[in-house]
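The following blocks contain the structures, represented as structure tokens.
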Structure 1
Amino acid sequence: MPIPMRLKELIRLIRSCKTAAEERTAVNKECALIRTTFKEEDNEFRCRNVAKLLYIHMLGYPAHFGQLECLKLIASNRFMDKRIGYLGAMLLLDERQDVHILITNSLKNDMNNSTQFIVGLALCTLGSICSPEMSRDLANEVEKLLKSANAYIKKKAALCATRMVRKVPELSEIFIPVTRSLLNEKNHGVLLTAVALITEICTVKPDTMPHFRRWTPQLIRLLKNLIMAGYAPDHDVSGISDPFLQIRILNLLRILGKEDQECSEAMNDILAQVATNTESSHNAGNAVLYQTVQCIMDIKAESGLRVLAVNIMGRFLLNSDKNIRYVALKTLQKTISIDHTAVQRHRNTIIDCLKDHDISIRKRAMELSFALINESNVKTMIKELLDFLNRADSEFKPFATLRIFQAAIKYAPDKKWQLDTILQMLKAGGSYVNDEVVASSIHAVSESRDLHAYITQQLYFAMYADISKQPLAQVAIWCLGEYGDLLISGTVEEGSHKIDEDGVLDLLQSVLNDTVTSFITRAFTLNALMKLSTRFPKAAGRIKEVVARYTNSLDLELQQRSVEYSALFKSYDTLRPGLLERMPRIGKNDGTEAPVSADATTSGQANDLLDLLGDDIPSMQPTQPQNNRGNALLDLLGSSSNEDSVVQPVAAMPPEIPPLNIYDKNGLRIDFNFEKATINPDNTVQMTLNATNSTAFPFTDFVFQAAVPRSFQLQILAPSGAVVPPNNSGSITQVLKVSNPNKQNIRMRVKLSFNMNGNTIQDQGEINNFPAECN
């Protein structure tokens, strides 16, 4: 048998390959030789071959056939063999493979070895590949090593215990008694791993925190010794004494002080010392300061300490390092809900970040800027954000336009400023303004009765300058249709050309003729032209001709509108003025009726719920509601026969059903409000979902799904929107109708998802506590 090549030679050979195919050939050839060598019982080159196999594994090629060889190396008495064997075990084995169970006995033997480095290898490997079963089998061995006099073994054992507690939280009871003694160690490595172990125990077993809170004074002393210690070459990093240990202790103090007044008060002084005495000229100091701010904001700290923490983040915003500025913006975004006033002091610096070259910093600055808006600064902030919107990347514009609109509605000092802001937003947002904002903008205009002529004129000139912006055009066209007569009779602002009927119709016709105009905008235009046929009586013939052109349109919606409007001109011309009167003030959607049919519930949503529902839940195809209003209409028109006009008995009013809270987590609250029909053979209950958001940031992409057992029928209407506004400033509503013919207790499984600050949150569960009146 020839002597196999060394690892260095294999690396040199593979690196010399010029193509991927050549590399695969070399690797396959070497793997074949290694397989052949592994078949020998006494293989003196097993260690060398496993080392080469690990290199091949790191290149991405399969190396699972070397797992058993790693176990043979671990059983060897040579340290070199054990080191390669354990390294191979960490790379090639994990808890999902049965082979790793065979290593348990070797780990136990090596943890009792007299050589500390062999013990260290065993502990490292156990921490890397331990399964719950291995953790339970070897927990007592690790606990013995935590009591060792050797600091090297102690820190390895503490790290291994941390991983085991993460796998099996109930093992915390074994390690808690030992942790107190570990905090008395002078070796920083042991202290660092001990704090990491305590932090992990507090995280996986929150009921242990009262026990560890009694150790707060000891942790404070450790931290104070670090910041007051002089220069120590072994632990100094850029003038900071062991910043790694400081950060670990601060993180543990944050966990212990959260929602505990006494513990928080005990650490106020030390946090102030760390915040004022830590040098921020290097990354090590900035890391400690950042963790200090996190700790201050999470515990019940004094208001002065919170202001100090916000000021530290303000200094971070002036740092030339982009990473530090990003971290500061992200932290201030979380902080603003805790201390809004302190963050407001750094408003100008935050606005300057909107001009940063880094796109991630601009995004964070934009989100934080919107959170800073209130009644006192709305004009200044909106002006800056409109400037940002004009130059913003396309991916920012949908979010920015929505938030500018929400701020204008919520904080506007007067109606004229509100409408001017909406107009500027529509101009700057261009085609990135979503349909929800368009509809809400129309609603805002309809509410401003005294400003109809003014805003219609402004929209007319804006669309006249650029008809390519579809959202702007849709709002303008709606206003022209409703208030076109006010536009003609109104006073034209200085410097603008006079507006006449032909000018308005020419503009609308140019929209119809433009190739970039969408079908939705064309539909808006046809509606507006029909409205203007009563506002501009002299132009009715021209409008009739334009509308008739779309009777053969390829778009069915346009074709249907054109045919119906043409019929209105011909057969029902006397009814046209009354039918096309100015719309009354548009009321806000209270969620009692959905704007679209139940068919908007997509089959894709049903498929997403298959795993959630189980076998007893049918496919969620909504059923169409029965229309039982025919007789009522006949009675109203006076055309029903005597037989049909039998007086129906008056049904008793249904009992009032109390609302039900079904979700209250992560700032999102969802309530069900119930309404039960008085005469209903299917015993149908209408549930109106109401979702509100108590955080400072909007929840986007909100989706609610539900399913019921086969004995019920569920109809889900479309939601009122996909964005839950922040600070409980608005809500999303959605109607669900459940038919319960058998009058059983209603059960429903639900699943929801939404996006919060770029993070997608999903949750699901079952509701079985519906009020008895629903059944």
Structure 2
Amino acid sequence: MPGNGTYLAEGAKVDLTGGNLTYVVIVAVIALIALASSAGLVRVVLKNDTGTTKMQEIAAGVQEGAAAFLNRQFKTLSIFGVLALILLSLLPADTIGIRIGRSVFFVVGAVFSGVIAYAGMGMATRANVRVAAAARKANGSATAMGIAFKTGGVVGFMTVGLGLFGAALVVFIYQGDAPKVLEGFGFGAALLAMFIRVGGGIFTKAADVGADLVGKVEKGIPEDDPRNAATIADNVGDNVGDCAGMAADLFESYAVTLVAALILGGAAFGAQGLVFPLIVPGIGVITAIIGVFLTRLRPSDKSGMTAINRAFFISAGISALLCAIAVFAYIPNKISALQGVSAEVLQAAGDRDPRIIALVAVIIGIVLAVVIQQLTGYFTEVGGKPVQDVGKTALTGPATVVLSGFTLGLESAVYTAVVIGAAVFGAYLLGGGSIVLGLFAISLAGTGLLTTVGVIVAMDTFGPISDNAQGIAEMSGDIDEAGARVLTDLDAVGNTTKAITKGIAIATAVLAATALFGAFSDAVKAAVPAGVQAADVAYQGILNVANPENLVGLILGAAVVFLFSGLAINAVTRAAGAIVFEVRRQFRDIPGIMEGTTKPEYGKVVDICTKDSLRELATPGLLAVLAPIAVGFGLGVGALGAYLAGAIATGVLMAILLANSGGAWDNAKKMVEDGAWGGKGSPAHEATIIGDTVGDPFKDTAGPSINPLIKVMNLVSLLIAPAIVSFSLGTSANPAVRYTIAIVAALIIVVAVVISKRRGISVGGDEAAAAEQAPAGKAA
């Protein structure tokens, strides 16, 4: 009942009738339509011209490097996947069938996440050269943008198609038991996405930072100058970090949000609660297709962002309209008319109209996506006042650029957090006093936000494709001034779209994690042994922050976000340092590079990025999985609930801070390169390069990795909660085993962090020799 620390009602499990199963089948068919649409777009993209021979050679090198990295990364990740699968199979479940299903769909979720990553990388590495070639032609801006956005549509359609199909398949097979099985599906997707996001982020920003520090700052050559040995690695990184990593990240956001909605749906709305959360993203598939095909650059548009905004708003409006039709066509007008609704909801909500609750909740999610899109665009878009202010500080040096960008990130994080908080609270109020109904409304807001995910993924993939296209064009030299201008403008728009997708991704994390609190509490209650009073565990309740154990858990949850971010940024620092030394070595030891008569050894830099990023992958991953285990088994389920609250609150602020600061620094640099405040080669340009270099690991490594971190920790906590209670209460209580698990988990984290901190920069020799490589009078 409300107020006693229990969210979900006993006996919330429901089975579906033939009619509702028909709806599930229809949703699965819609998911397959999304996948078919993706295949159709592939043909549309690949039929475009691939440019000059030089462009094709460079693009082939990027394709080869990106594929090699992902292949090596997945070999490494398979070890973590097998270990996670073994641990998952050992955790308690209601029946052996659920345990097996949870494990099987853990693998399915991980495989789908990997497929999305490969699709994102594979299409981006084939579209980049086509975008570069299109920019050389008449009406190049519209054509190039169309190719880039349609390529993003390929990945977007695959994301919504696989996510929706996987969830629908679980509901069709397991019906009332589907929420428990979906925990495995979401965990598999989230775990793999986090590793791909972190590993790809380290790779891409190590190459980017290393290339900028030596090429731009020390040698004064352009960003994608072929004389820089790190340029190919930089272009590879755009694909493995932004395309593969973010595509997998948004897929797991999609999957975990559906998991949260379906876990709560059966308890709140009965049978309709298991089906309606699938119908809403099914509508999103339709509007995603519409949105992608509506994204066309018109002659009157000021920039590509105008065209993207127009299509996004239209698709969001269509989503709201179709969701309204679905609500009134599918959901009855009284709570009591719902099939299998719980007694708790009937008692608390009375005879309210569930259609209004569902529709308003979904619209809250759609509006949230629109508001975040606009808010993030305001703080990061070229030409906007915040970015102009950051760029202007370049006149007084790099220190003020860094300070102004960091200040912008702090401020923008507050506004975004307030907007997300308002959406969460507004959806919760729809429950009218029923906690389970309020949490279901929050999860429905998440599904409303999911209706925009297809377009959001397209926006995100658009960014690195545009960046890569500019790099290929510059390296090949086969582009005129007008074409270069087209690609520069697209790249600036891409920086903004990438920042927007990061903001929306963290919003989904908050909505899903908040909704999962209900499932976490229910798992705790269900695990309490017979004969043990609920009051015996009430002191550990999530809401009792006055308990010192819970307060410690809250602090630790916030601290883990800081440690995780620090580990990710430090990993980029070390790997980028190795790149700096290697690029310097090649400029010094290989005659003819600066004159353009000798090619640099691009492969060596790619190899360094690959080895270092995979080496640095383990520690953040172990922290995400083992920290909840250490806190939960060590301090109890109440402290673990508080731990999650601390991680969510800190994570949303940190993620927005890092993403928006980085995006603003990057676009401030582009404004200077376009001629503002002295233009290229000026002191202001060098100052903004430093700001952009600081922002690279902020916006493309640590910031976006917080999103899957939150989801992984929530799902780990949900899965281990019954075991914690079992070892804490009743006849099965075993403090020795419980504390041993906590100590072992904590020790593994400590050892991993210590090993990580002891790693130095690989300089290929002793430190004295490396120091001699630094250019005289120049700080790298």
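Values quoted throughout were computed directly from the atomic coordinates according to the rules given, and no laboratory measurement underlies them. Bear in mind the structure is a predicted one, so any value in this text is a computation, not a measurement. Cβ atoms are built from the backbone, for glycine too; each structure is taken alone.
Can you tell which of 1, 2 yields 26.2 when mean count of other Cβ atoms within 10 Å over residues 177-184 is derived from it? Spell out each step's value before the answer.
Values: 1: 16.2; 2: 26.2.
Computed on structure 2.
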**Winner on distance in nm of label points 7 Å out along Cα→Cβ at positions 449 and 481 once structures 1, 2 are ranked, highest first** = 2
**Item:** P(r) over Cα pairs in 20 Å bins from 0, in percent from the coordinates reads 12, 29, 34, 19, 6, 0; which among 1, 2
**Value:** 1
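Quick one: relative contact order in percent (Cα under 8 Å, 6 or more apart) came out at 5 when computed from one of 1, 2, so which one is it? The partial results should precede the final answer.
Working: 1: 5; 2: 20.
Answer by label: 1.
A value of -17500 was computed for helix-only ellipticity at 222 nm (-39500 (n - 2.57) for each DSSP H run of 4 or more, over all residues; to 500); which of 1, 2 is the source structure?
Matching structure: 1.
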